[in-house]
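Structures are listed in the sections that come next.
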Structure P
Amino acid sequence: MYKSTPIKDMTKAFDVSGKNVVVTGGNRGIGFGIAAAFAQSGANVAVLCRDAASGKAAADGFAVHGGKYACFRCDISDAASVQAAADGIFEFFGGVDVLVNNAGVATTTDFLDPKGLDEWHRVINTNLHGVANVIFHIAPRMRDAGRGGSIINISSVGGQRVSGSKEHPNAPYNASKAGIDIFSKYLAVTLGDYGIRVNSVAPGPTHSDLDKDLPPSFIETIEKELPAHRFGEPIEIGALCVFLASPAGAQITGAVLPHDGGLLTVV
C-alpha cells in the first residue's frame, strides 16, 4: 500500500519541477492557465486539445521554461482518440505524474427546447464521458507505475448551484459538473491505495472563452455582490492545481475545492 511522505519543512513544499503533467483543453482559457502554471513551476506539460495548431503554439510557447512540452490532438468525447493520444503521451514522457481534466463545453439552450436533448448529449459526452475516457486510458498506467500521482478534475460551482437558470439555462453543464465531483470522490477511494490522489477544483466566475455567453445581469452581480468583487483569472486556477499536485497537497484527496471568489456564500 502506497503512503505519501509528509513534508518536513517548506523548502520544497510546492515543488513540481520535473513532474510530467497532462492538461486536457490546455490550449486556451482556464486550461491554458493551468498548463502555463505547471510549465512556469518547472513541470513538463502535454496539452491535449482538438485544435492541434493552437495546442502546438501553446506548447511551443512554454519552451522558455526549459522543460519538455508537446501537444496531442484529441477529442476527449471519442474513446479511440483518447487512447491514441494516451499512447503518444506515454511514449513521449514515459510516465504521467499529474493528470488535469479541464476540457469542457457549455450551452445556452433550455433543456426543453427542441434542440435541448441534442445539446444535453453534446455537453455530457464531453464534460462527463470525456473525463471518464481520459481517466480510463491514463489512470491504470499511472497506477501500475507504482509512483503515485495526482488527478485533478476541473468541475464548477455550477455543479453545486443552479441559480440563474432562467436567464442562463445550462442543465447538462450543471449535471456534468456535479457528476465530475462525485466521480472524483469515487476515484479517490479506489486509487488511494496506489498513492494517486483525486480532487475536483470548482471554479466560479473566471475569465475564459465562456465569458461571451454570460448575461450582463450576471456580470453586474459579480461586480456588486461577489465578496471578491471580480472574476478569477485562469492562472489562479493553475496555481491551485500546482498546489494540489505538490508535496504540500499530499494529504488532500477526495475534496471539491471551490475557487469562486466567495460565490457559494452569497447565492
Structure Q
Amino acid sequence: MTGFVDSHCHLNYKGLVEDVDGVITRARDAGVRHMLAINTRLDALPGILDIVRNQPDIHASAGVHPHEAEANPAASLDQLLRLLDDEKVVGVGESGLDYYYDNSPREEQGASFRLHIHAAQETGLPLIVHTRDAETDTAELLREEMARKPFKGVIHCFTASDTFADIAMELGFFISLSGIVTFKSARDLQATAKRLPLSRLLIETDSPFLAPVPHRGQTCEPAFVADTARFLADLRGEALEMLAEATTENFFTLFDKATPAS
C-alpha cells in the first residue's frame, strides 16, 4: 500500500512532545509515510525544527495561529519570509480567522491572516488556513487577495458549509478532513466529504486533538490518520489504497517543497 500522509499535526504540543519518538514510530508502524508538523507561534518554531530536522519523512510549517495573533504577532513579512526559507519548512501557517473563540481581536486576526497570505504569494508555498465560524470573512479575504496575486493552499480541519467548500475549490484550494468526519454528529460534514473530488482531498489528524473513532477520548496521534482514511474510503465507496494514493499524491502536489522519503 502507498501509505498515508498526516497533513496537519502538532508534534510539539503537550500529549505528543513528551514521547515524540514513540509517536513517530507508532505513526510509521500504522503506515503513515509522511507528516507535516504545524507551527502556531513563531517562537515555537525552533523546537519543531529540532524534532523534524533529521526526519526525512516529516516537514514543518511556519506561522501564527489566529488564537495567537494578538499575543504573538508576526513582526513583519521579512521575518516570516526568513523562517519560510528553511529547507524543512514547506508551508505557511496555520493562519486564518477564528470567530468561535475570538481569543484575539478580529482586526488582529485579519491583519495576521493577510500577512501570511502575502508570504504565500511571495514564496509560492501553500497557505494552511484555519477558519471557524468565519466563513464569510475568510472567503472575502481569500478572494480579494487571490485577485491581487494568485496563491495556493488548503482549508485544514474542514468543518464548514458546502457553499464554503465550493468557494475554496473554485479558488484552487485543497480540503483537508480530520477525525471529526468520523463522529456520529458530523452528518453534514460526511455529506460534504462524500462529494468532494478525490483530486482535492487531504487527510489529517490535527493531533493531539480530535481523535477519530475508534479512539474517541484518547490523545490523538498521527497514527490515527489511518482510521480516518478507512472511514472516508468506506463513506465514499472507494478502495482504501486508492484514497491513500490520491491523498498522498495531493499532499506532495500542494506541498511541492517537501520530498517523499525514500
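The numbers here are math on the coordinates, done by the rules we state, and not lab data. Remember, it's a predicted structure, so these values are computed and weren't measured experimentally. Cβ atoms are built from the backbone, for glycine too; each structure is taken alone.
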Checklist line | Structure from which 18.6 was derived, Kirkwood radius over Cα pairs in Å, options P, Q | finding: P
Notebook entry, point to check: percent of Cα pairs over 24 Å apart, for residues 34-177 alone computed as 25: which structure among P, Q?
Noted result: Q
Item checked: At a computed 15.0, 49 (Rg and Dmax of the Cα atoms in Å, for residues 98-193 alone), which of P, Q -> P
Next item on the list: For distance in nm of label points 7 Å out along Cα→Cβ at positions 106 and 218, the calculated result is 0.4, so let me know which of P, Q that is.
Entry: P
Next item on the list: Looking at distance in nm of label points 7 Å out along Cα→Cβ at positions 146 and 186, point out which structure of P, Q has the largest value.
Entry: P
Checklist line | Ranking P, Q by FRET efficiency 1/(1 + (r/R0)^6) of positions 50 and 138 (r between Cβ atoms, R0 = 25 Å, to 0.05), the structure that comes out highest | finding: P
